[in-house]
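Visitor: Below you'll find a set of structures to go through.
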Structure P
């Protein structure tokens, strides 16, 4: 499985002149190699909520947090061994002036590379189900939807506005050899409890298959599909509830300048916005469906600058009252439009400007217009 450090995230999104991680590398006397790399970002954000006219200004971390990443790699016998530790700090206080910024312990894992190029990963890393949907989202390098306007964490991007958050989770996953057109990953995950469902007898299973297509004149297309399954019980002897998820998409070069991404998902008893947040469970035996997706187009003005536009929606079914559009089966409806300008000032320094319109129909939440501008420095 690809290392999900910041420089690989950049390559996945396909921003102009994909970020080339530099970092600090030291060769150890025992043959191992130690690397330190990461990023810092800061965005000035202004938002206006159409519901009550509330206006907020903040200086904060975007959807992608800062990262301080430590890697150590070595070869012993027939195995390529590695350890990876990634700290993800945010810059804003998240409330009172004296509040402390938080640090996420997002990545702590080991890897064992086999002779055939496959890899075993064990530890805490980004989940497999739905990860391609977020990694190909342009708002990963901006802010997108805000979530809490003065919250201590990252912004939402399209989390809940086109996909569910895969989160960073304890796992043991196997990935086929990289460098081939078709790759797959399958893993066992720490099962999630939610609400009264706290008996987890079996692990959650997540899997993903990706396929890369090389087209004429250097154009490429990438297709992916993934799934998730988990079962839990509210108590010993209680009725079990199965949670399922499907996600997929395609990202393709239409021309040398235009790249288009289409992604979608469907889940049941899995969650809404965040996985296993409890919102997708109506009662002990009924799981609500949640579905959505997004479309995105990126236009390359020059080798260092891209313009982007995207629209996404997430809809939680199985409850609610009749709405203005006649849909009586929607409990929550979140959608957003985002336009962005992404520019490489240097190989490592980037400036990003975005504007987002958030739409919340049934949940009584904010209907904001958000504008952000920020810097990202990768090292």
Structure Q
């Protein structure tokens, strides 16, 4: 997940206006992006005038994503200018990471989010100009607005309490509009309850995880491992209202604005969303966003902020703060579970290893502080 950069330049002639709107074809690598294709995409999205056209482009790879490659395209136009830059997200070029994306249907999920759900929630996310995927393959692309100069969060360094408040507010804007909505169950791609299967696989995964990272895991993390499969399966089966859950709600997937007309926080990477409990996202986020001392000081107030926004802004009823807190405790292993799964299924990098260790150790400490094993077993 290290930053990587390369450059490419493509020159072309201005594309002529089509006689009628057509769906752009799927382009799944940055090398295949042409001025004609981007012209078609931006016209179809009404991001440029029908008479305008992209006439040249430069690109550079950006970001820290492992299951997707992000590329920024700088554009020039003939006619009325459109967006100066756009970002395209492709399937991972690393074969191990691409295989993981296919196995867990992450590429189909992100495309489906923008197609079926994005317009129904209030969370700040990039405007999507085009999204397409060939199911069962890493051949995917999402073309979206470029939010630069917004700054990506740093999973390893963590964040301030003020930044966490922004994230909590955005989580409520994701969960609140579709809270308890039974029609979400009609979106078959969204219903992906994997807790039971993950729980069954966890003993083997844990052994491989420890073999790789033993010298970087803290004692509290090593103590959690032998019971993790049992606890994951039990926590995932907990009753409670479901909503649209991000399921990878962390700092690396957040862009903090600079105050120049941009939202203060925009959430990206919609590859993992599923029907679930909103408190899972909160536990996942707070379980790896802070050092333990900071988290202990602020977690209850931040959770109360989240609960109040659900109640006051979205009219969520029959969901007391005590229930919210209990769910938060039950899901306190979420970041540890993701660290185990993702670290073994994507291409390995130095930054990736450091990030997974921060997630695992902070999450395990949080669960221990909250007495999660006892709470989960007690039901």
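None of the figures in this text is laboratory data; all of them are computed from the coordinates on show. Please read these numbers as outputs of a predicted model, since none were measured by experiment. Cβ atoms are built from the backbone, for glycine too; each structure is taken alone.
Visitor: Work out which structure the value 66, 54, 53 belongs to, where Cα extents along the principal axes in Å was derived from one of P, Q. Before the final figure, lay out each step's value.
Guide: Working: P: 66, 54, 53; Q: 66, 47, 38.
Source structure: P.
Visitor: Can you rank P, Q by mean count of other Cβ atoms within 10 Å over residues 154-161 and just name the one with the largest value? If you can, show how the numbers build up before the last one.
Guide: Working: P: 27.4; Q: 15.8.
Structure P comes out on top.
Visitor: Identify the structure, out of P, Q, from whose coordinates Cα Rg over 2.2 N^0.38 Å, for residues 74-129 alone was calculated to give 1.49.
Guide: Corresponding structure: Q.
Visitor: Follow-up question, since we're still on this one. Quick check: -1000 is what I get for helix-only ellipticity at 222 nm (-39500 (n - 2.57) for each DSSP H run of 4 or more, over all residues; to 500), calculated from one of P, Q. Which structure matches?
Guide: Computed on structure P.
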